[in-house]
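Peer 1: Structures follow.
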Structure 1
Amino acid sequence: MENEITEELLEKIYNRVNEFCKVKYNEEPYRIILEYSGIIARYEDYCCGETEVTEHEISVKDLTEDLDEVARKANEEKERQRIKEQERRQQEEILRQNREKENRKQQYLKLKKEFEND
């Protein structure tokens, strides 16, 4: 039978999903769920007695991609996120410095007024 699902086929899919996830998300999923729309890779993190669940939908197209290409894309996305975070931090630092400068200016004006009145 041509469309027979075998243990070997399931194992091959399971291994490919794990390989894909290790390359794209840097770890194997906690659970692999087969759904009508595709495969769901579920990650579970435990912290302070609570479970945080993250799920990534994986399509057949994803599983047929070259893993080197998947890694390249994942690294590009990480780099974009790193740059975005760095820019955000720089903007926050500029805002902090401006607030600090304004506070110093207000203190200066207050002291100046105080000593001019003496």
Structure 2
Amino acid sequence: MDTQTVEAINKIDTKQKLGIPLTPKEVALFELYGIPLTPSAQVEDKAAELDETEKKTVFVREYLSPLLRAADLNIDNAKYRIHPDSHEEIITVTYNNGFAKDICVTADSLRAIITDVMAQV
């Protein structure tokens, strides 16, 4: 397998762990390489095992950050973190020129994270 295929399979595996439905193309890729799909009951169990912080960390790293780069916004990356003193949930967006902007996403759902970040970049 080439590097691109391995990356695609890892992303599909991440989607399964988060309980996000797979597209027919993703299912076909798993079948092509003989990788067993996780039954949906097991997916739900695995997703429940991930705590909210882990879910948000994976979501920002695997989905939001690539989306922001692909949207041609001159953004290098986005990272989820929890402020050590205030315990606020923060997305740090770093632009290509090195400028970093913190966006508060405390208590946001994954969908609300997207909305809040897109409104402020």
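Peer 1: When you work out mean count of other Cβ atoms within 10 Å over residues 12-19 for each of the structures 1, 2, which one comes out largest? Intermediate results must be reported in sequence, preceding the final value.
Peer 2: Numbers: 1: 14.5; 2: 17.4.
Largest value of mean count of other Cβ atoms within 10 Å over residues 12-19: 2.
Peer 1: Using helix-only ellipticity at 222 nm (-39500 (n - 2.57) for each DSSP H run of 4 or more, over all residues; to 500) as the calculated read-out, with -22000 as its value, let me know the right label among 1, 2. Could you put the intermediate results ahead of the total?
Peer 2: Values: 1: -22000; 2: -14500.
Answer for the origin of the read-out: 1.
Peer 1: Okay, moving on. Hey, Rg and Dmax of the Cα atoms in Å derived from one of 1, 2 reads 16.0, 48; which structure? Each step should come with its number before you reach the end.
Peer 2: On the way: 1: 26.6, 102; 2: 16.0, 48.
Checking each candidate, the match is 2.
Peer 1: Separate question: If you work out mean count of other Cβ atoms within 10 Å over residues 4-11 for 1, 2, which one comes out largest?
Peer 2: Working: 1: 8.6; 2: 12.5.
For this comparison of mean count of other Cβ atoms within 10 Å over residues 4-11, the top structure is 2.
Peer 1: If you rank structures 1, 2 by distance in nm of label points 7 Å out along Cα→Cβ at positions 76 and 108, which sits at the top with the largest value?
Peer 2: Working: 1: 4.8; 2: 2.1.
Going through 1, 2 one by one, distance in nm of label points 7 Å out along Cα→Cβ at positions 76 and 108 is largest in 1.
Bear in mind that the values in this text are calculations on the coordinates, not laboratory data. Everything quoted here is computed from the prediction, not taken from an experiment. Cβ atoms are built from the backbone, for glycine too; each structure is taken alone.
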